[in-house]
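Participant: Have a look at these structures, which come just after this line.
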Structure P
Amino acid sequence: MGSNSRSRAGSTKPHRESTVKQAPSTVDKQNFTLSEEEENFSGTCAYVTLKELYNEYIMSEVHNYISLEKGIHCLNIGCNSGAFLMDYALEYPNTKFTGVDPVPISEVITALPNVTFKLENVVNGLSLPDSSFDYIQVRTYANTLTRNEWPIVLKEVYRLLKPGGCVGFLEYESRETGNEDCAKVFIALRDLMESLNQEPCAGRFLKDWVVNTGLEHIVTEETNVDCGPDTGKAKTVRWFWGECCMYIGPRLAPFLKVKAEDWHDFVADHLKDMEKYHGHITIIRVLARKPLK
């Protein structure tokens with residue numbers, strides 16, 4: 001699957017070098033957000049991929065602090081398609097799950113007796129009481145939040161957690177791996193995010209961010225998935241990365257000077273390069289806890 005490293009102390013400042021500072025005029029900045037259908041499908045793809053990689057979506061250390069079997073109150077911020085809610089609500093019937101997202105989820109999921117859904121955006125504040133959740137799972141937000149919005153979300157997480165409650169974060173990060181053709185796609189994605197005032201290296205900053213918010217950092221886990229081997233996990237991640245590339249094509253293609261009608265073939269060639277030259281997808285997971293006092 002690739003290398004896996006964990007950190008409980010120290011901080012590494014990422015090397016950030018962008019070749020494009022402004023979005024090309026053909027990019028509609030307001031259009032970077034996926035459509036409702038794309039959002040739900042991509043969320044399900046992400047969930048399936050992460051379950052394949054880790055066997056469990058939440059970090060194993062969570063179980064040292066809370067017990068989903070006995071029953072807690074869990075919040076999924078940015079629940080997307082609701083895949084996490086449905087999977088975990090069925091596995092842990094004693095736990096109450098609340099999902100929030102600005103995009104509706106399936107009524108099949110909200111019909112579950114231990115699931116509640118709120119059509120809300122965390123950036124605007126959530127209509128939920130203080131200190132009401134034992135565990136919060138935060139969706140991948142690097143390609144959604146601006147740098148100015150991250151502190152808002154982190155403060156809301158702190159407000160909603162019970163003392164001693166935990167929060168889990170998960171982010172993808174594009175780094176220059178594989179051959180030159182692989183790397184240029186990652187660089188272009190980073191440049192697109194920079195042009196929208198998003199933080200391409202959010203995963204690397206999360207440890208410092210949670211500490212600055214007043215949370216206790218428990219563990220950071222970084223997984224570099226090698227897309228080259230002919231294994232189930234590598235194939236799954238390549239497939240997921242290909243779906244991501246297809247969805248963000250209209251926004252990313254101008255940075256790579258690729259015509260819209262050529263994008264499908266471009267992505268197919270890119271995935272072949274990722275396999276042949278061992279391009280990597282980096283996943284960073286962070287677990288933190290609200291102090292008891």
Structure Q
Amino acid sequence: MKRLFNLSAYNLDWFNNDWQQVEKFCKKNGLVGVELLAKGVNENICIEKIPIKLIKGMHLSYYLNWLPLKTGEKQELNLSEIIDNYRQELRLASKLEVDYVIFHASHTSMEEIFTGNFKYTNKEILIEVANIINEVLVDLDLNFKLLFENLWWNGLTFLNKTSALNFLDKINYENKGFLLDTGHLMNTNLKLRDEADGLEYIKRILADFQQDSDLFYGVHLHKSLSGIYRQNNTDKLYEEFKDSNDLDKKSRLTHQLIFNTDQHLPFSNKVLNEMLQIIEPIYITHEFTCATKEEFNNYLKIQERALQGE
């Protein structure tokens with residue numbers, strides 16, 4: 001299993017905007033490269049300076065309430081612009097010769113993030129996602145893996161194997177598969193209280209996919225144990241959300257809940273390897289949300305020790 005770390009245009013300054021420093025960081029930590037977030041690349045990075053051999057994967061942009069479903073939300077995203085943006089990002093990924101790209105197969109309104117009462121079923125959302133992706137892919141000559149990542153909102157969650165496989169069958173692209181986000185999967189269970197419980201939960205769900213484990217090409221590796229936070233804070237934040245007519249404030253409250261729900265913390269339990277052996281992914285990405293490079297380094301060391309069985 002090859003190991004990567006997540007990098008965006010917005011934290012390249014950790015490396016003084018110098019790709020040689022990124023390469024040195026990878027070598028020092030036993031990583032084969034990076035998974036690059038597509039958002040902001042064209043605006044903030046000179047594409048010609050990116051060392052192609054370093055970019056193994058690309059995470060495409062993602063949106064919350066974006067599908068052409070009658071959600072009743074006031075902020076309507078322009079779907080044709082989103083499709084054009086995805087096509088541009090896929091062309092960029094092809095230019096960088098990545099091994100894979102990642103797409104979030106989900107849809108939710110801001111209010112649903114607070115209530116968990118989703119208007120549309122997983123099936124309805126995944127049918128629509130497949131339709132849009134197939135439109136995005138028309139006439140594009142691509143060679144990399146197209147991977148779909150799970151979230152804890154309706155859409156692709158991996159809580160239902162049949163639903164996940166049926167969705168993948170609808171994608172008109174041969175070189176396709178899944179990317180498991182371990183923290184997102186843990187977010188589907190509010191009762192998890194420690195890392196060991198979380199890993200056992202993930203193992204139980206992945207056991208159902210064992211015969212289709214080859215579909216899991218990659219893993220975003222991190223933990224999330226936010227159940228107590230969500231139980232103590234969601235209702236309070238939702239009251240603020242409902243009481244406000246300011247769209248910016250509503251958006252801030254929504255992202256506050258998302259940020260504190262999806263913790264992106266490192267695993268420290270070596271049982272981690274038992275979980276990974278169920279699907280044996282090609283790539284493992286250390287995916288952390290950190291304010292500083294020093295914090296990222298600390299998280300990386302903790303999780304690497306767990307991977308090495310220490």
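The numbers here are math on the coordinates, done by the rules we state, and not lab data. The model shown is predicted, which means the values in this text are computed figures rather than measured ones.
Participant: Of the structures labelled P, Q, which one yields 65 when volume of the Cα convex hull per residue in Å³, for residues 65-112 alone is computed from its coordinates? The partial results should precede the final answer.
Facilitator: Numbers: P: 65; Q: 81.
Checking each candidate, the match is P.
Participant: In addition: -13500 is what came out when helix-only ellipticity at 222 nm (-39500 (n - 2.57) for each DSSP H run of 4 or more, over all residues; to 500) was calculated for one structure; which of P, Q is it?
Facilitator: Of the structures listed, the value fits Q.
Participant: Could you figure out which one of P, Q the value 17 for relative contact order in percent (Cα under 8 Å, 6 or more apart) was computed from?
Facilitator: Here the read-out was taken from Q.
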